[in-house]
Structure 1
Amino acid sequence: MPQITAYYGIPGQVPFLDVDIAVDNRMFVDPHAIRLHGRSSRFAMSANECTETFFREVTQRVFSGDQPGGLELLQRFVEPWETRLGLAKNNFRGRGGADDVGLWIWRALTTDMNALLQVGVLQQVEDLPLFIEGIDRDITSDITTRIIFEPLADFTAENKSFQLPEAGEMPLLLVPSGWARPTLLMSAVRYYETSVLGYAQLERAIVSSTGKLLKTPKDKLMTEPGLGRGRVTNLNVTRRAHAKNDDLVAKFKSFVDMKWTPPEGDSDKLVA
């Protein structure tokens, strides 16, 4: 099947992802990318408000010990096939379903990640993939899409100057072009390779006789006990850093934001 523009005969540049309407496209809704559009797009502002409200509600359930209420929030994320994004074999349909995914998140927030949640290190939806096994770009995209479904619907409604309710007999939801990526800006791997290993380097650094700071190469650190690639290492080093008043998650976000540039052709500039 063709892409949206070909299917509907839309000429020129469009402000949405021009996806193939019949298959899952290897792009993923990224909550941090949306956050970075918040100053230039009223739709992004609305979406950010949705994700912040959701995370705040989940946090309140964790703090109060309200597991039924927390799971009610976390287990409602069925596969959002309306966007045509993601990997079918890795989304909710193929990874145990929304009930299992919600339970993974709840258990992590009430056990291993609870201390970081209590002190405010974890504050946003995009923080979850850094530490929770099984929560990567595909499930993060599905969760985010369901949370921001209303802003996506508003964006779709504004951008269809013609009838666009379905494609291939299935409802179609448009996604702003800058909101989805092949990989997450805040992926567990990127966090590990930059902030986590960078902190481990500083922990082990020594000052030479000439005053130069000598650091262990990252590839060597990866082979040391307790520093292998993975979310367990991410969590342990983050907690260790916080014990010394060093917020690695905040520093990582600053690094990501500094490196980010809007994608070419990004036209999501519709400020109210």
Structure 2
Amino acid sequence: MSMACENLIIKKEESYAVVTINRPKANQLNIATIEELGKILGELEEDRNIKVIIITGAGESFFSAGADLADIIRAKNIAEALMMGQDMCNQIERCSKPVIAAVGGHALGGGCELAMACHFRIMKEGARIGLVESSLGIIPGWGGTQRMPRLIGRAKALEYMILGTKITADEALRVGLVNKLAKKVEVIDEAKKLAQKLAKRSPLVTRTLIFCVNKGLNSTLDEGLVIERESFIKVAKTREAKEAVQALLKKNGKSVC
């Protein structure tokens, strides 16, 4: 099944959906595209048949070159326009279903911020990724200053952001900014393979793990341990968990009351 928006192409395949940013000028994200992404992500999260979401960019050159700055500057309220971008990235990060960024081209500025908000990133060999806003005399505005240090550490993140580094795919993998590299024609295929694997996992366990990690990253260790403990108890009490444990024990020649 496929659906078309003005700036997005949505295809539902088996248990996952592929959302393709499809805009001229390097898949730049204008206000209309941000609104469309938010709406589509909300619908896909509510769709019980969809277990995983893949976000990618049309063409081979760019995943996304980031925000359409001209469009944002023309906005009546720049602060509101920035909040829209932040809300979009927050929505991706907090999605209860795994979101994979299939980075088949350069991901710069807001494109990098969008990719970092995803739970997994698969990147094309030869592509570059980075928060390059300092080269334009501005700073990231969609959460880049907060997410990059959380992903790769403060020192390296500051180096990349201040210098406006366009990070190579090899280095992005080495520092932990992306999960995996793939050849140009295989990025979306690798993303689909991962989506198929993730879709087979327990939705309850998956969304609980996403919740624990997201909440824990914004908490102290002690607070995070409470979140983990409470979440474990909730999961363990479900029929799904009890049946899984029972099946495992029976497989090992044991049983439980």
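Derivation of every value follows stated rules applied to the coordinates shown; laboratory data play no part. In this text, all values refer to a predicted model and were calculated from it rather than measured experimentally. Cβ atoms are built from the backbone, for glycine too; each structure is taken alone.
Give the label, chosen from 1, 2, of the structure having the highest value of volume of the Cα convex hull per residue in Å³, for residues 82-137 alone. Max of volume of the Cα convex hull per residue in Å³, for residues 82-137 alone: 1.
Have a look at 1, 2 and say which one yields -13000 for helix-only ellipticity at 222 nm (-39500 (n - 2.57) for each DSSP H run of 4 or more, over all residues; to 500), as calculated.
Working: 1: -13000; 2: -15500.
The structure behind it is 1.
In this comparison of 1, 2, the computed figure 15.8 for mean count of other Cβ atoms within 10 Å over residues 202-209 is attributed to 2. Looking at FRET efficiency 1/(1 + (r/R0)^6) of positions 10 and 106 (r between Cβ atoms, R0 = 30 Å, to 0.05) for structures 1, 2, the greatest value goes to 2.
Looking at relative contact order in percent (Cα under 8 Å, 6 or more apart), point out which structure of 1, 2 has the largest value. Don't skip to the answer; put the middle values down first.
On the way: 1: 25; 2: 16.
Comparing 1, 2, the top value of relative contact order in percent (Cα under 8 Å, 6 or more apart) belongs to 1.
Source structure of the calculated read-out (Kirkwood radius over Cα pairs in Å, 20.0) within 1, 2: 1.
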